[in-house]
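Next up: some structures, all given as structure tokens.
What follows is calculated from the coordinates using simple rules that are stated; it is not laboratory data. These numbers were taken from a predicted model, which means no experiment stands behind them. Cβ atoms are built from the backbone, for glycine too; each structure is taken alone.
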Structure P
Amino acid sequence: MDQITTLTFFKFKNNKFWALKQMGFAQNKLKGVKDLEFYKFLGTGGGQGFSLWPDFSMYAFLGVWKNRDAYKKCFDSFDIFLEYKERADFQRNLELISIKSHGSWNGKNPFKSQKFALRDANKKKAVVLTRATINWNRLFQFWKAVPKASKAIENATGVEFFKGIGEWPFIQQATISIWDNFDSVNKFAYNDKSHSDIIKTTRQNKWYKEDLFSRFYLISDTIKKLN
């Protein structure tokens, strides 16, 4: 297995201010790490779906690694991750294999579309990651449409988890969703009128300065109580 993407959620009860500060400080602590090809420390949206208001109790780390060994070595030994595990109360870790990705994130696409024969691929859950930088003069239009988008995915068949994540409140937003399979993803993407209307409006009104859409297989999903 080559490149692997990981998304780890950390839930905090008593160290929320520390976690918030890491949004500004933690990024520099991983500069130059061997075989870590791309990474972001992310905040999350409130509630179950996509929200204008942040969730100050949950944060996420997205990493793109050369391989799984590089991920395990770094995540199990680097001080910043050990400190997250020490201060957080809950951890959910997703391991993903990119199969299709288009668009850009900070000027590049970090996810390599991998073509390989994955055993029991049809039994693997599907994961969709979207990310966009919103044009300043389209912020009001974008956030006005968010409740409709959240409701559409909430009512979708085959979705089991969805969450808003992002680097900067209001401006740089991303979403992560887990589905039963890619058939469910495709039905929602192409047959759901509410969703297709939003996509159409997005393109017509040029909401995004930059955007990215990526599909993954979910290889591992582990939940761990830390403290």
Structure Q
Amino acid sequence: MKKLRKYLLPLLVLSHICQAGMTIESSRVVFSASSRERSLMLANDNHYPVIVQTWVDNGDLKNTPETVDNVPVIPLPGVFRLEPQEKKNLRLLATYLPQATDRESLYWLNIYEIPPVEAKLPASLSAVKVAVRLQLKLFFRPENLSSSPDKVVEQQKIELQRMPGSLAIKISNPTPYFATYRSLNLTGEGSVQTLEPGMLSPFSAKTINKEVATQWKPQRATFELIDDDGNLIKGSRNF
């Protein structure tokens, strides 16, 4: 890994654009604690072969496969070659290392795509191939949690508190699952205020302060959460 990164550094410095040529069958992975393994299909859409390196970590971009430990899942093979247009199933295997049992844990599946190094650089530097690191959320889900993932949307709580010249919006996720918000809009008196809550951890809350006119009163909140399959699930609350 270290040798490959060092060897590709000149290309990374000279490149103008960076595009991943990998297709991954899912935008996220949910791994059940009751599973021994699951698979994830990868496809090389490039017109050239690539070397792929995979590992699971806590999302820190400084991590490498050599510095990672205490993860609940390991991908196999860790390093492999994909020919142009070739598809391959990546195996995700349980390590059975202790994890939280009352809530989901979040990890990241890293997919490091390394193209071949050209002997001679092309005339246009914008055409230089570069290594690309992709990261997918990996949710490790214990058995027998206190509620169903189908209930996450309906259990979200949105509370408002008027402040001088602003509005404090408290968003609570009282579930044992991560709640990933795609959008959250407040509607009232002819205007819409858009918020970006992002992702809420299990049993957590986030407060967002929004500058609004003193007389503006929100009447309804509409939001979208991303489910296990990457689909958008709509929810709403009236005030």
Have a look at P, Q and say which one yields 21.9, 67 for Rg and Dmax of the Cα atoms in Å, as calculated.
Q
Computing relative contact order in percent (Cα under 8 Å, 6 or more apart) gives 18 for which of P, Q?
Q
If mean count of other Cβ atoms within 10 Å over residues 29-36 is calculated for P, Q, the one returning 15.9 is structure Q
Which entry (P, Q) yields the derived value -9000 for helix-only ellipticity at 222 nm (-39500 (n - 2.57) for each DSSP H run of 4 or more, over all residues; to 500)
P
Label whose coordinates, when mean count of other Cβ atoms within 10 Å over residues 93-100 is calculated, return 20.4 (choices P, Q):
P
Answer label among P, Q for the case where distance in nm of label points 7 Å out along Cα→Cβ at positions 69 and 165, calculated from the coordinates, equals 5.1:
Q
